[in-house]
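K.L.:
What follows are several structures.
Just so it is clear, none of the values below were taken in a lab; they were calculated from the coordinates. What you are looking at is a predicted structure, and each value in this text was computed from that prediction instead of being measured. Cβ atoms are built from the backbone, for glycine too; each structure is taken alone.
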Structure 1
Amino acid sequence: MNPLSSCELPSAATSVSSGSRIHRFQEGFRWTDVPVAEYKHPADHWCGVTRMVLVGDRGEATGFHLRYIEIAPGGFSSLEKHVHEHVVVVLRGRGQVQLGETIHGLDHGDTVYVAPNEVHQLKNPSATEPFGFLCIVDAQRDAPAPVSNV
């Protein structure tokens, strides 16, 4: 079993597919046959985050998982680091990413590479609009290490 990453919680049981498939994009940044789940188990170190696993939990043999993560207005992911690397591609709204001690603004189409052991966190500073992005992460990965302050 894979340890949990910042982009993952174990999914509810879904049907296993041994073949190719299409998840149709729908209004409101949802996809057909892809359930919306909590980002992680409820805790104080994150707020207002959901995820949808597009590739990676239905029997695929890929070396990566692809998720759509959405952060509600005012929400944020955990401040953490881990050995595995991952990539974020912004699809919806505007947000911020903290990499080390620096905070960067993000807009539609921006891409973030998070290097191994880099302290990072994603935030949605908007009071009205969701911030959504694709998260591409290794299928085999280590568990994140929470960080209290940088």
Structure 2
Amino acid sequence: MSEPHALRVGVLSDTHGLLRPEARAFLVGCDYIIHGGDIGSSGVLQDLAAIAPLTAVRGNIDTGEWARELRDTELIRLGDVFAYVLHDIKQLDIEPRAAQVTVVISGHSHQPLIQERDGVLFVNPGSCGPRRFRLPISIGELMINGGRVTANTVELTPS
């Protein structure tokens, strides 16, 4: 019996209307894409959806008519795991472990973070939109193989 195909899930946040070519190139080949909010425009969503199936949540700047259909949170199944997506981790409204969530994805802080807490992986890919202060321009990915999830973030070097 062969091993199941590992899923590569691209994770980004805080594009603020700018989908950098480096971010787009990183996401090519992903099985799925998750955007953690502060998208900035419908064009970013259209561009991402052309690469792979997409789930996106509304961030605090996503107030236009184009963002009306976006939800504040999403619970999605990726292979054998559940991911909970929201923009600001301070607004987490579930107990992830009790809800059988394996990974929580957020944005908002513009600071990349991967941290395991009580058996749950918390991932913030940072921001890959316009540079803010001296924070890195970064993006992330999840590798899901069965019930196992690993995460990493990558600092992008704008051309």
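K.L.:
Here log10 I(q)/I(0) by the Debye sum over Cα atoms at q = 0.15, 0.18 Å⁻¹, for residues 41-80 alone was calculated and came to -0.40, -0.56; which of the structures 1, 2 was it taken from?
P.N.:
The structure behind it is 2.
K.L.:
Assuming 0 is helix-only ellipticity at 222 nm (-39500 (n - 2.57) for each DSSP H run of 4 or more, over all residues; to 500) as calculated from a single structure, say which of 1, 2 it is.
P.N.:
So the calculation was done on 1.
K.L.:
Computing FRET efficiency 1/(1 + (r/R0)^6) of positions 65 and 89 (r between Cβ atoms, R0 = 25 Å, to 0.05) for each of 1, 2, which one ends up highest?
P.N.:
1
K.L.:
Compute distance in nm of label points 7 Å out along Cα→Cβ at positions 97 and 113 for each of 1, 2 and report the one that scores greatest.
P.N.:
Largest value of distance in nm of label points 7 Å out along Cα→Cβ at positions 97 and 113: 2.
K.L.:
Once distance in nm of label points 7 Å out along Cα→Cβ at positions 25 and 137 is calculated for all of 1, 2, which comes out largest?
P.N.:
Checked 1, 2; max of distance in nm of label points 7 Å out along Cα→Cβ at positions 25 and 137 sits with 1.
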